[in-house]
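Q: Listed next: structures, encoded as structure tokens.
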Structure P
Amino acid sequence: MAPTVAKRILVVEDEDAIRETLRYNLAREGYDVLEAATGPDALNVARSERPDLILLDVMLPGLSGLEVCRVLRQESSTPILMLTAKGTEVDKVVGLQLGADDYVTKPFSFNELLARVTALLRRSDMSARPTGAPEIEEFDGFRIDRAARTIHVEEVELRLAPKEFDLLSLLLRNSGRVLSRQAIIAAVWGNRFYGDPKTVDVHVRWLREKFEPFAQIPFRINTVFGVGYRLDRIGAIEQSS
């Protein structure tokens with residue numbers, strides 16, 4: 001079913017046949033489709049047209065899709081769906097680390113791609129709505145501003161990838177409670193996420209690494225083996241012990 005208000009999707013693909021096929025099928029679904037065939041063109045179109053979602057091939061002339069992802073993620077939180085070649089596990093991991101929201105492996109069916117596009121756009125819409133959590137939480141030298149999507153530790157701004165931010169926000173909102181990997185995926189990636197559930201473990205590891213340089217962190221992200229993860233505030237732990 002076509003969206004009520006047409007969402008703009010930027011298709012970045014240097015192979016004409018694939019790009020034109022995606023443009024045709026996405027347009028049939030009611031999306032407003034923009035196109036780019038090179039890395040530099042992708043940056044220019046993304047900056048000038050501000051699409052709602054970007055389909056981004058890894059292998060591009062002029063500038064790789066991974067580099068395009070890195071640059072765009074510093075400028076916006078627009079959902080990015082990477083298109084990767086079969087067997088390029090490194091590209092998938094690096095893409096997620098640079099801030100991509102999901103990936104699909106070539107060759108792919110359009111129905112699979114459309115499901116991922118729909119899920120990413122839905123999550124993007126939901127993230128713009130109030131969640132019931134306080135916009136700003138501040139305690140023991142730590143500050144999260146959900147509206148501005150910023151994190152400060154010891155007055156130092158800590159840059160997190162979009163999914164890292166969403167994961168930390170979720171864990172903080174549920175501090176003291178164990179969240180299963182399935183619950184985390186549903187809340188952060190959406191119920192129609194088709195990737196590896198281990199992406200939760202990868203993102204938790206990246207979060208821990210981001211906080212390692214700081215001497216005092218007022219919480220710990222604990223692994224509950226066989227279940228998932230629980231964020232414990234240090235003060236709460238000490239008070240109950």
Structure Q
Amino acid sequence: MSELICKDLTLGYENNALVEGLSFEVKKGDYLCIVGENGTGKSTLMRTILHLQKPMGGTIEYGDDLKSTEIGYLPQQTLVQRDFPASVREVVLSGCQAKTGFRPFYTKDEKALAKKNMERLGIENLSKRCYRELSGGQQQRVLLARALCATEKMLLLDEPVSGLDPKVTADMYKMIKKLNDDGISIIMISHDIYSAVKYASHILHIGNDTFFGTVKEYKKTKLGKLYLDEEGGKEND
């Protein structure tokens with residue numbers, strides 16, 4: 001059964017449609033990479049899935065006992081977020097806010113969950129450090145741990161390796177794949193086509209031409225071959 005079903009979506013702002021007629025499904029344990037040129041509506045799609053904005057048309061449905069409040073989200077970082085003056089523990093704990101309701105405090109279980117996710121991502125030793133003093137890779141691990149505090153079902157990741165050096169990027173991809181292997185469904189926006197086809201189970205390509213299917217199917221299409229060739233050319237420049 002599918003956790004997320006998007007049917008005939010039209011996405012955009014006011015009267016400006018970025019993408020039309022978009023349909024795809026995500027089943028439990030899938031690893032979906034969303035690829036395509038800038039400005040084609042990838043981040044808009046994520047915000048729409050999270051109910052941060054409404055679709056201009058079409059529907060988004062949740063199944064397999066998934067609720068919209070049970071989706072963890074790692075957005076693109078801004079300069080303001082990178083300079084956030086809080087401890088690592090405080091940032092990770094804030095991922096539990098959807099569970100607290102009107103409570104002005106975190107429960108023992110929520111604190112234990114934050115500790116578990118810091119251990120899971122290898123950052124428990126940083127728990128008392130100030131978030132803004134960390135490296136870019138460490139900050140992304142903190143934000144990923146924060147997102148995990150909101151879910152054990154589905155993670156939405158918007159360019160999680162943007163601005164990271166190659167080694168840290170490789171480590172982050174491996175970490176995300178491990179979470180997927182543990183049963184968490186992944187939806188990730190990526191400009192790195194090669195890593196997308198290496199780790200993902202499915203590809204959603206948004207643009208003038210749209211594709212949704214398995215990685216194996218994507219590699220056989222003219223669209224997939226074109227973009228993989230282009231990325232190969234860039235690496236050899």
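Throughout, read-outs are computed from the coordinates displayed, never taken from laboratory work. Predicted, not measured: the structure shown is a model, and the values here were computed from it. Cβ atoms are built from the backbone, for glycine too; each structure is taken alone.
Q: For relative contact order in percent (Cα under 8 Å, 6 or more apart), which of P, Q scores largest?
A: Q
Q: Comparing P, Q, where is FRET efficiency 1/(1 + (r/R0)^6) of positions 67 and 179 (r between Cβ atoms, R0 = 35 Å, to 0.05) highest?
A: Q
Q: Oh, and also: Work out distance in nm of label points 7 Å out along Cα→Cβ at positions 115 and 211 for each of structures P, Q, then name the structure with the largest result.
A: Biggest value here belongs to Q.
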